[in-house]
1. Going by percent of Cα pairs over 28 Å apart, which of structures P, Q comes out largest?
2. Relative contact order in percent (Cα under 8 Å, 6 or more apart) computed as 7: which structure among P, Q?
3. In terms of distance in nm of label points 7 Å out along Cα→Cβ at positions 134 and 414, which of structures P, Q is highest?
4. To which of P, Q does the computed value 16.2 (mean count of other Cβ atoms within 10 Å over residues 238-245) belong?
5. Which structure, out of P, Q, was helix-only ellipticity at 222 nm (-39500 (n - 2.57) for each DSSP H run of 4 or more, over all residues; to 500) calculated from, if the result is -6500?
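What follows draws every value from the coordinates through simple rules; no lab data is involved. All figures in this text were calculated on a predicted structure; none of them were measured in a lab. Cβ atoms are built from the backbone, for glycine too; each structure is taken alone.
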Structure P
Amino acid sequence: MQQVQQRELPERISWARALIFGVGYFFIAAILVGQLPGYIFNASTASSLQEFEHGSLSLGLICIASFAIIQVIMLLFDPKPVVPPIIVVGLGAVLAVLGIALSVWAPLTGNQYFPKINTSIAPLLGGKFLWFQPAAIDFLMVGLIMLLVGMAMVFYGILALGELRNPDRRDLGVTPAMRWMIVLAIVLLIVFLYGYTFLSSSPVAQIVVNIALGISIFLALGAFGLRLHYLMRPVRKSTMAGLYAIGALGLAQIGAILILAWLLVYPAIDWIHSWSFIGLGTFLTVCTRATAIPATCSFSSDAGYLIDAIVTTNFFIVMLAAIWAWKSNRNLVVIGSVVVTAIIAFTALLMHTGPAQIPTAMMICAGALILAVIWSSVARREFAVVGEANLGCVGMWLVVGTCLFVYIACFALFSVPLFASEETPPNIPAPPSGSDAIIVLALFGVLAAIQFYFLIRNRYKV
């Protein structure tokens with residue numbers, strides 16, 4: 001009887017833990033099935049394909065960089081270092097320094113985007129450099145990605161050096177240092193939200209809160225990297241192959257497709273526009289000037305719907321596959337989910353590097369990283385404690401009410417950003433002011449935290 005109890009215990013879950021898992025998967029579904037396909041549709045059907053080019057390159061490099069970080073983890077921890085960790089640390093430090101140099105040089109010298117409007121280097125198809133239109137390459141984004149990969153190489157290289165000296169492979173859970181990093185990241189994010197909303201007229205205050213937000217991102221990233229390392233350490237034999245599959249068959253392939261889309265979108269749309277069979281050219285493309293093809297061309301709404309349907313369907317299939325694999329490969333699903341959440345966080349930052357966009361992009365990045373840290377912190381079987389109390393009416397309201405308050409608070413958080421480069425459809429009214437969203441976020445965030453506290457304290461059994 002005791003053996004049966006021990007065998008069934010890992011499959012049981014507390015309501016509080018289940019609620020965090022639900023919030024995490026709702027966030028992933030909202031981005032991958034809703035937000036990202038919508039962004040691709042808007043970028044591909046806008047009056048210019050400049051945003052499509054920028055977004056394709058950014059998404060592609062983010063996927064390739066994520067695959068590179070996974071490869072670093074594989075080389076260092078599967079099961080022993082294939083490459084000496086000190087070499088990885090040295091290469092990572094060099095890459096990080098180059099990333100910092102490029103990130104500083106590009107905006108300070110006015111060379112963040114290439115080609116420029118007055119550039120003319122081997123122009124083809126009406127482009128400025130070959131067939132590329134202005135601002136096809138964002139050097140600040142490239143520098144930040146180099147910095148991210150370099151930091152990851154240094155971070156995991158140091159952890160690998162520590163494991164060579166200490167054979168302990170236990171999951172240490174959430175250490176005091178990680179708790180302080182999470183708390184400070186949340187506090188600094190709150191400081192930024194207050195200063196960004198109510199101290200916008202003070203340049204000094206804006207500099208201070210932006211620095212606080214940057215520190216919040218680094219703290220959340222450090223806590224997430226350390227927690228992911230501890231989470232994977234006891235189950236590397238069962239998760240390394242799957243993690244490599246996520247990187248090689250998922251991220252690397254998607255990144256290659258997106259980079260090809262960035263590279264060939266204008267030659268492709270020039271070719272598609274010439275199709276005369278049953279009018280497919282004019283059905284799939286829209287050009288504003290017949291004398292500037294493909295420079296003034298973009299995809300039609302019908303073509304955008306087709307692209308949107310393909311992207312949405314594929315991500316929906318991936319979500320269904322995760323549900324199917326939950327029972328047999330739970331560790332892989334959990335690790336893959338928190339990794340995808342972190343990738344989404346940096347996608348929000350690296351795709352919006354304009355001076356007016358980057359503060360709110362950093363805010364979304366910090367919020368998503370904090371979610372990934374909290375999610376990975378409870379993704380441990382030892383925390384699946386089943387309480388003694390029945391759920392009852394009060395417990396049901398705590399569960400449903402917490403979900404409702406979290407949903408409203410998250411909706412308010414995502415209502416704050418206003419990225420000026422995105423075209424707004426004419427039938428959408430002006431968004432409310434940022435202060436309204438911050439007030440709603442604070443109110444319902446506090447209510448959700450209070451209800452979640454009682455949900456944990458009462459220890460309801462499932």
Structure Q
Amino acid sequence: MDRPEFRDNNEQLNNNEIQISISEDCMSATLYLSAPYYDVNTDNNSVFTYDQVIGELSDKGVKMGIDDAMLHKMIEERIYNRNVVIAQGKQMVNGEDGRYEFFFDMDVNGKPTIRSDGTVDYMNLKLFESVKEGQLLAKYYHPTKGIFGFDVKGRLLTPKPGKPKSVLRGKGFKVSENGDEYYAALSGKVEYRNYDLKVINLLEIDGDVDLNTGNIDFDGDVNVKGNVITGVRINALGNIYIGGHVEGAIIMTQKDLILQEGINAKGIGKIYAKGNITGRFFENAEVYAEGDVNAGYILNSSITAIGKIIIDGAKGVIYGGELTGVMGIETPLLGNNAHTITTVRVGPSKKLQTEYANLLIKIKEIDNEIGMYDNVLKKFDIIKKSAPDKLDRAAYTKVFQSKIIKTAEKAKFEEECRRLFDIIRESGRSSVKIEKAIYPGAKVFIDDAVYQPVDEMNHITIRKVNEKIVVRDYDD
């Protein structure tokens with residue numbers, strides 16, 4: 001790098017200069033010592049002294065991070081006419097946020113994978129993560145304060161401290177005395193989502209559920225490793241996992257049902273789930289899910305899903321029976337070459353609309369009851385102020401409690417009413433998506449409109465637009 005030339009009053013070249021440059025962020029400074037001027041009269045080189053250069057650095061504001069060894073080296077070894085980094089600041093390091101380390105597999109979704117040939121792998125589902133009592137579940141690492149820094153001008157650089165994480169909430173675990181480690185309080189199934197950690201009771205049946213085991217009624221999750229035989233009933237407040245196939249049984253769960261195989265209910269079995277239902281196949285079954293139904297194929301079944309009915313895999317098919325997917329239906333094939341009657345419906349069902357209307361009526365009735373309680377309480381208040389000794393406190397308490405109960409009941413119905421309203425509104429945009437083919441014999445109902453193909457149709461989407469059913473390309 002060329003440096004400017006400096007000349008004295010006699011216009012002679014003057015190289016006896018000290019140049020100090022400070023970076024824009026003040027995190028480094030460079031020193032440039034020009035070669036001293038040679039005095040021909042004295043035959044002597046003037047040299048720089050340590051105190052002289054330190055003084056110049058101080059005058060320029062360089063106070064910290066000076067490389068003292070390098071400065072001595074430059075002076076003693078006469079390192080001239082080049083820039084040398086002589087001072088460096090120390091970068092601050094911001095603190096790290098608090099974090100949790102988990103000691104179990106958190107990537108468990110119970111969904112099948114699609115093989116390269118288009119078929120669906122239901123055999124290798126990881127249904128849940130189980131833990132043993134006393135097992136370490138999670139460890140918390142506290143936030144750090146960070147490391148202070150400074151620049152070459154001596155200014156302190158203050159780091160931003162890390163933020164703490166919320167304490168884990170939930171059930172089924174114990175916390176260490178220091179509050180940093182979480183251990184399973186019981187053996188069962190572990191779940192985690194958004195700081196909510198749960199270890200849930202898990203009932204495991206190593207073999208089949210049949211007449212020998214009897215019916216099952218359990219307040220947690222149920223894992224059946226074998227089959228479920230005709231004539232038995234399983235009822236669970238948690239999820240139900242079945243490793244084998246299901247015959248004509250009755251299965252009810254307040255959460256999800258996952259069938260590693262599937263069900264052939266022989267026209268007598270019934271399935272109900274408050275959440276989603278997943279299985280490799282459904283034959284001759286009656287199925288109801290308040291979430292989605294996912295399957296490899298469905299034959300001759302009556303299925304209702306408040307969410308979607310989704311057939312996975314290139315070889316998936318629906319034929320026979322009646323199916324309702326309020327939020328939509330997706331399948332590679334609908335019907336078959338034999339023109340089997342197959343009826344599917346999407347959009348808000350009449351049953352859903354009736355439930356919504358009945359809820360509105362019920363809320364109105366409760367409003368009237370609450371109004372009646374309010375009127376009675378006002379009369380009690382008048383008595384309380386004018387003649388407190390005549391107040392029937394037992395009657396007052398009974399009316400007041402009745403109002404609280406009805407108010408809570410109203411809130412519950414209003415929440416369900418909002419849920420149904422959202423479903424009805426969103427389902428108005430639902431459709432039937434057929435990736436490969438729909439055959440004659442299939443009927444598609446959307447509200448009160450119906451579509452029946454005369455010929456085989458391929459790669460289409462069926463939906464309702466402006467009160468009419470329209471058929472478009474699958475990808476539109």
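1. Values: P: 56; Q: 72.
Comparing P, Q by percent of Cα pairs over 28 Å apart, the maximum is at Q.
2. Matching structure: Q.
3. Numbers: P: 3.3; Q: 5.0.
Largest calculated value belongs to Q.
4. Details: P: 16.2; Q: 23.0.
Matching structure: P.
5. On the way: P: -23500; Q: -6500.
Clearly, the read-out refers to Q.
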